Structure I
Amino acid sequence: MRDWTAEQVAEAAEARLILTPRGEPGGGGPERVVIDSRDAGPGTLFVGLPGAHVDGGAFAAAVLASGAWGVLVAPEHEAGLAASPGVVLVAEDPLAGLQRLARAWRRALGAQVIGVTGSSGKTSTKDLLFAILSPDRRTAASRVNRNTEIGLPLEILAAPARTEVLVLEMGMRGAGQIAELAAIAEPDVAVVVNVGTAHLELLGSVEAIAAAKAELIAALPPHGTAVLPAGEELLEPHLREDVTTVTFGPGGDVRLIDADGEHVEIDLAGTPVSLELPFTQAYMRLNLLAAVAAARAVGVTAQGRIDAVISAGRGERRDLPGGVTLIDHCYNANPVSMRAALEDLAVSAAPGRRLVAVLGDMLELGPRAREFHLEAGREAQQLGVGLLVTVGPLAAAMASRFSREAHSVADAAQAAALVPTLVREGDVILVKGSLSVGLEAVCRALSGAVVA
């Protein structure tokens, strides 16, 4: 927005413009938009959002004094800013103003927008899309965790001028939230990676979860493209005749023909595609199919080596001293992703290599939470895990369905102290649980451990 005037920024945000002593009509616009006063500085527009403990608007005067381009605040903060240097924008709801500004910038860019959602795998799919598109198109993509009603507009506003494709991850905590995000992003392509049981406690049924994910399909313009998992019956009631539907996975329009290590052969709706990848996990290959399909929808055919950098905590493998392999899946967990991670762990089975699973609580699963945790214990048993460590009160149920060596601890701190003492040379260790369990502490402890 550097080329926008203060008047244009105000109009886009539907905010009232106050030009204070340093604000000049017709001057350039902001270089960045931030919501943290510590990130504000020359060239920034600071949006003062009210929070649970503090109202960001209270920092507006200090931000302007530090040289910020301007601030967007609620009316109650206006009086204290009349003599401040810079541009002051006033809106009844600063968050709504931020969202309107983001939508205006999305339209000004004229970029094709791909929205990505799903119960699991959406971040990895977004990362893969960025890797596929970047060599051919000027592409911007959401950074880690920027998939909410605050994070998504900030990511749109961070997209540089002349961006051609914008890949936006969309998170969901309840009905209507994907629709809210899509109204800001106005996607041309909707990717639903999968429909699982994450957020079952909030929405009550998998049908309701599917309907929430399908809000992204509903937001597409006529002749847009929906990229969906093949055979997903839960999404069938939400299909639209006026958009193109492309399916991926076994039996889909985009499917895996062959895989040999990091080399894969894909049937891309009748076009053969050969790719080299930095991973071998089956669930990542499925995410790849979704990404390949979405890339084709914006005119890019994946080819050659895909140098994707997968976000932390989503299956990264690290070689540790003593021939130990750590599989860091600690970012989040639900029954679908838990089984996929355990299956990936099982692939590592080899003589002399013990499989170790450090599994934490899976949250927001509602009345069936215990059932899902019992099933995870059965899956660990069936897939050949030799040592199970459960973390948290819900995960403790897993041990009752596991007949080999098992330990149950109350929290991540106890797990971080215990697990390094149990590790043996050659172990392959999976660490996975819901984000709030904090299992990254276990990964840090293992990375610093000396293996006996």
Structure II
Amino acid sequence: MKLHLKGGRLIDPTSGKDESYDFLIVDGRIDRMGKNLSADKSFSVVDLKGKIVAPGFIDMHVHLREPGFEHKETIETGCASAAAGGFTAVCCMPNTNPAIDDESVVRYVREKGKSVCDGIVDVFPIAAATKKREGVELSPMAELAEAGAVGFSDDGSPIASAEIMRRAFEYSSMYGIPIIQHAEETSMTQEGCMNEGLVSTRLGMPGIPPVAEELMIARDIILLRSIRGAKYHVAHISTAGGLDRVRKAKADGLSVTCEVTPHHFSLTEDAVACFDTNTKMNPPLRTIDDVMALKEGLRDGDIDAIASDHAPHTIDEKEVEYTQAPFGIVGLETAVGLAITELVDKKFLTLYEVVEKLSTNPRKILSLPPVSIAEGTIANLTLIDPTVEWTVDSQAFRSKSKNSPFHGRLLKGRAIGIINNGKALLL
């Protein structure tokens, strides 16, 4: 592989670079980078004028479903979806069957990730914090970390026991690995399927109160205060109250981070009125006030990362009554477009800040090495066209599942290629 990436705008928060560059890439390695480089005819020229070259994006919250639920997604189809969405790495959550609570499963997921899609997408497992994700007994964290787990979470099942959460903080602090919490006080959310409020009352739907998220975050932060070496990350934050708790903890110097999904900064509870089960997710879509608070949280930096919470389900699973449908939507292939459409175009974030939240910050949270963009390094790049307009066609997704509420929506900005591990995919 010999590529001449010509005239792209390099945005690299790690080095602080934000200017036009050419790249000569030979066998997956950055041979030269600079201004107006020339190359012989053996190089394939990729004209990137008006396009973005960024350190490879990483989605730190993805459900690949394998092992156990391959009818929804596989590691191969999930990686293909990630590549199409502009991600060179994904972190897969442990709600599989069996759960990722044993080092053999961690190694299986990692090795399978290397063998699919030419290994162009790195797969980093998030291991279960407790055995079988049951919240009763801690998982073997030392073995899981040694096998390659980059975080611990019972995602989809919040760690309800305060004592188990305290012990999880203590053990995880030895390895510098975050506890990633699905923040929900489940005693308040039984049978709930959308945000509790005026809209749920009007629709006659059982609600999930916003305070259920805030309560769990508040409890966890209280526990964290006594275990200063631990790292706490709030997955898919959705409420203004929850964000306020995170903001105050950060101000107190605690190691607290959080992520937001594109659907939570793009849609409100009003979308549920169409009874499309693709608007059902957990946490649920919230109010317009929550959406604006999340956007402000992204702008002021209290929300560290954007993650898709890519959650594939089959058509049959979603084509049921709203209250009976599973939570979750696919999101890998719409994340970049929604971020540019909803955040950059509406002046909440700059492109530089979007790159930070899709690449630099997630790696910091997970203690992964930053992507180095320099001569002699292996290229790990995401290529973006920030101005192209396109209409979402969920049937064209590379994902095995098509459950998206954004089908037919006009978006601005999308990935046009990735380069990683000596491979290139130009879309």
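Below are the figures for this structure:
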quantity	calculated
Entry that produces -0.80 once log10 I(q)/I(0) by the Debye sum over Cα atoms at q = 0.10 Å⁻¹ is calculated, selected from I, II	I
Relative contact order in percent (Cα under 8 Å, 6 or more apart) - structure with the largest value, from I, II	II
For Cα Rg over 2.2 N^0.38 Å, for residues 13-204 alone computed as 1.10, the structure of I, II it came from	I
Which entry (I, II) yields the derived value 23.5 for mean count of other Cβ atoms within 10 Å over residues 109-116	I
Structure (I, II) behind the derived value 47, 42, 26 of Cα extents along the principal axes in Å, for residues 237-396 alone	I
Of the structures I, II, the one that -9000 was derived from, the read-out being helix-only ellipticity at 222 nm (-39500 (n - 2.57) for each DSSP H run of 4 or more, over all residues; to 500)	I
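FYI, it's all coordinate maths here, none of it is from the lab. Since the structure is predicted, the reported quantities are computational estimates derived from the model, not experimental observations. Cβ atoms are built from the backbone, for glycine too; each structure is taken alone.
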